[in-house]
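Multiple structures follow.
Every number in this text was worked out from the coordinates using simple rules, so none of it is lab data. Since the structure is predicted, the reported quantities are computational estimates derived from the model, not experimental observations. Cβ atoms are built from the backbone, for glycine too; each structure is taken alone.
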Structure I
Amino acid sequence: MRKHLCIFTLALLGVLGLATVLPAQSNAPLSLQDCVKIALGVHPELQQAAQRVQEAQQTVSQARSLKGPQVDFDTSWTEYQWLPPNKQKIIGAGTTDVYSEVALRQLLYSGGRTQALLDQARLDLLAAHEELRRTRQSVAFQVAHTFFLLRQAEELLRAQQEAVNQVQAHLEIARKRLAVGTAREVDVLKAEVQLADVQQARIAAENRVAVARMTLNVAMGRPADTALQIVDNSRTAPSLGEVQGSLREALPSHPEWIQGELAIRRADAGLTVARSLARPNLALQAAYNLEGGSVPPDVDNWNVGLRVSIPLWDSGNAAGAKGAARARIEQSRSAQERLRQRLELAVQEAQVAMRDAEERMGVTALSVDEARRTLTVEQERYRVGAGSSIEVIDAQVALTQAETNAIRATYDYRIALAQLEYALGRDPALIAEQGSPSGAAGGSQ
């Protein structure tokens, strides 16, 4: 338990304290680490999870109070039309009865019910700690995911702008050659059509950048229209072999797995609560009371005693409660096994995605180099009159497609890397200070 409390304390301090180290200038470009810091400081989901922890803490206090003494003060005023004989003996003449009492009750034995309820509350608190930690991981993953999508959109926009520049340069050459009679008019027309096509593609890319920027703002817990510029200053993303983790090793510290284990223990405590329904209860009672009427004297009294309650017949209430508690235990165990399967699938899917993207990055890097050389050759051939305009346009289209494939492979890998770390339940608390494989994934390949 002390270990879980320490983890929660560090997590909560991170939520409350990371906002103090945000970039000084709101209009300064933000790195991935900066975006994560902002999200961990202001994201509504984190605030909601922290509030659930506070609620669980109060529930523990409430459950603990069941084991402590209970002191009540009770007073009443009654006006009678006529006094019953027993009241006349106590308060004498008059028709007014005033009664006040201070009572003390201390539960001595409840068949394990109060302790089990306290155990359940403490387990709920630990589960809330883990929910907060998992929420931090989820927020950090969503920020990383959308950050990489924005970087991908920006890189695709850069590739489209480069294509526009290349086609514009080719159009100028075609017009000059047409002016001196060394090219056909169709060459100019083809270049103009191609320029219109790449300009449309650039406009679409600009819109995708704008949408991706809004999506990142929302992932950070900020209004979508907040001004945002990002910068990619991380180191080169590690290879799959450098970050590949085993779920078996990660499970003992995985927040969702810990929550599942706590749910099983909570269900066990629920069985104890159910069994207590068929067990006796023992309590200590003490009271001091004062009673009088409109005519003195007043009468005071005190009493001390033990109260034992033994259930004899409850029409099957305790048996039904125990059966339901046992069923909840089995449900919790089945849910834990299902969770294991789900986490294993998530890890395997992320590893497959990383492997696929890693292989594509190697292939597309060569394709870009070859397409760039081909375009240079075709542009030179056309400039000296040895090549055709269509060959230049085809080479430009091939280069843009190769660059698009390379950019997508690069950021697919980075997203899959962040997804792997999230599936393994790795905590993002230290991303800002020292970086992590997912944080490092923002670098160039």
Structure II
Amino acid sequence: MKIFSVEELQNIIRNLIIGEFNYPISIKGEVANPRVSPRGHQYFTLRDGDGISQSSINCVIFNGQLDQNIKDYDTKEVLINGNIDLYKGNGNCQIKVADIAEYGEGELKKSIEQTRLKLEKEGLFEHKKLLPKYPKCIGLITSPDSHALHDVCSKLKSRYPISNIIIYPSLVQGRYAPNNIIKQLIRCNKDKDVDLILLIRGGGSLEDLMAFNDENLAREIHASELPVVTGIGHQPDITISDYVADASLETPTAAAVYITPDQFELLQRIGDAEERIKSAIQLKVKYKNDQLLNRVMKIQNYNPSRIINNLKDTRNNIDKNYHNVVKNILNELNAKSAHQLIRLKQTKNILTEKVTSTTRSQKNTLNEMNQKIISIIANRTSTYRTLLNELVSYNPQEVLKKGYSIIRDLNGGLVKSRHDLDKIQSFSAEFKDGVTIVKKPSSIK
């Protein structure tokens, strides 16, 4: 019998294990005891998550192999891919992990997130269409026998009863639900009977709602010409359809409330509008009445008989004013004439008195002038006689009669001194009875 060493036995077992599987293999289990070595390798135990089986196997994620932190998966059910190997140190089997992901809802969430990121990158979550304020007709895509349909119809009827509702029945769960919903979306857009589309369903698990995470459905919602509003009853998760829809609400009833106005609020607004319109009309009618009255008055003002009467009144007023003016002028002239007559009489009296006074003064003045003239003539006559006597007394002839003579040179100039006489040889001497020429002897000096 062959005796094996421990290493040989481990090699044989390792080769058997490696040769048994087509790698990589997938293993489902719950993560336990996650830890990280100083060298950065991550270790954990993978065990059955049913709580009954105690089976487990060691796993390792070598440093740099994956970006995930194994501690994020603690106690979670995961699906790993990797190679099984035998660790020679202690002879235990371990899985060298190449990939790890949450299993069940975790895997679904990972798939949903990948789809969401892809569509977001393509811009499908942007450019939301505007919703009509007052939808005339609403298209409901949902299961025909669901409580969500009943709740939404009741809410729409109580909130906005004038809106029509067209139900487009569809599967909302399961494998065929996405295609069913897509067909109804296409039908709504083709028929063009509705103003917007309401896509609804009640609550459920993540798996129940997976139809609304379908990529093709998301693309069809984005391509819809009609606005699409989702009301999918789940929290806190959000489906891809919610992201791509033009509006998304947390429940079907909330979606019904969101897309419709409240009838009571509308009635109140209509009442307020009626009051405003009534007030505006009343103001307009009053304004028009005022305008009409003004125009009637203008027409009356331009009425020929009224114009003639007005002209007659105007003429009468003018005549009256004219007579009054003339009367006033005449009265004023009469008053002025009377005043002037009085002043003329006063002036006449004053002038008469002045003439009388002036005449009397003139006579007095004439008498005084005559007296003065007589006195002046007498004075002048007396003065004249005195001067005449003086002239006569100074007359050279009179002087000559007294024995005096007048000596002149031969040119007729007076010789007034002996000195002047010495200068001339001949001179004349005038006496009272004539003139004689006197020649001085040559010896006389």
Structure III
Amino acid sequence: MSKYDYDLFVIGGGSGGVRASRMAAMGGARVAIAEEYGFGGTCVIRGCIPKKLLVYASRYREDFEDSAGFGWTVPQAKFDWKTLIAAKDGEIARLESIYHENVSKAGVEIIMDRAEFSDPHTIHLKKANKKITAERILIATGGRPSWDLGGAPGAEHCITSNEAFHLEKLPRRIVIAGGGYIAVEFAQIFQGLGSQVTLVYRGSKILRGFDEDMRDALTHSMEARGIRVLVNRVFKRVDKAAGEFFAITDHDEMIEADQVMLAIGRVPNTDHLGLETAGVARAKRGAIAVDEYSKTNVDHIHAIGDVTDRLQLTPVAIHDAMAYVRTAFEGKPTKIDHEGVATAVFTTPEIGTVGLSEAKAIEKGHAIDVYKSTFRPLKNTLTGRNERSVMKLIVDQKTDRVLGCHLFTPDAADMVQLVAVAMKMGATKAQFDATIAVHPSAAEELVTMRSKSYSKEP
């Protein structure tokens, strides 16, 4: 009989923690999972899923406008924020219930409590004031929005993406600080729903790390929609008076708003977990330091997902969870594989990307051929909308292998998922060219770009 209460104790009921606990329990392990807020984590409750629902809502205004070009007459559209939020809340409650049910069905003991380390094998349940032990412990506590304004006062007047999902009313004017996924997505959500939006970003160009053509295309698209994009700026302070907010930049610009939202990054949820008591080392920004098997410096304690600050994507956390279960419970040591992970930015249009950007390919020493196509989507020919799609392939000159694919077009997320499969298999440009196109579709551009746009050497 084991001297521990559980074979595995999981801290955190997000996508990674849920998957690991279920798979370990279904394999026969005695498993418990502790979650202090709700099952599904950031993605389900206050991230990917509710955000995508709001993205859908934000696109209807343009759909109504575009329908006229196809012969439809639509009465004046009217949007109601409270109806959207209530519908969103109902769907999130349904999904959270399913997560909870699936974990329970797998035989995992669910503990709705905050869990903190008392020692390397002992967990203290704060609400119940109870201690339990486990042979193995998995930390999957995810991340949270940063409130760090770099010393500038007024962060307490701001909201983050967490609060944006629960606003009482749609702000007429909103200022968003940041230039990453969350900032640009919410900028277009609020603009699409009718808000006047100003985006303030400290860098010279939004979406740092993405291919330059994608960054430029999105910036142009946002500005064409009426979003004010201010770069090379930070907040000097944020003031509040008489129900209004005033964001003052380091250029001494005063931007009046009804809400100020911070989308300036996310930080790992590692505070007050008792990691020091357990002897678990942390890396920069408080992230839990792990090796290629997600193991911390304490042999029986592992960490997965955003809390490790490796690649902050929900499917990555699920991948980490599966690799952990194979390693710890199935006797099949499995290294984390974060290469060739596709991702999407759910703006309008979307960005889908997988592999190396042009700049990163050169930095890694590849001599490359670049194939690029800029075109007006077929739908826009009748709507009169001038927005153009951009598609780009980065190809290694020596091997002909496709190193990167970058898409700025409607439905880019769905397209890039399938491209990622081909690239994971080592697809070459010749194999793309040998594939017969689906016509008429935007995706056919990926297999019909025959003329090289330009080449670059490292």
Fill in: Entry that produces 18.7 once distance in nm of label points 7 Å out along Cα→Cβ at positions 78 and 422 is calculated, selected from I, II, III
II
Worksheet item: Which one of I, II, III has relative contact order in percent (Cα under 8 Å, 6 or more apart), as calculated from the coordinates, equal to 15?
Response: III
Discussion item. I have -9500 for helix-only ellipticity at 222 nm (-39500 (n - 2.57) for each DSSP H run of 4 or more, over all residues; to 500), calculated from one of the structures I, II, III. Which structure is it?
Written reply: III
Item to complete: Work out which structure the value 6.5 belongs to, where distance in nm of label points 7 Å out along Cα→Cβ at positions 326 and 366 was derived from one of I, II, III.
Response: I
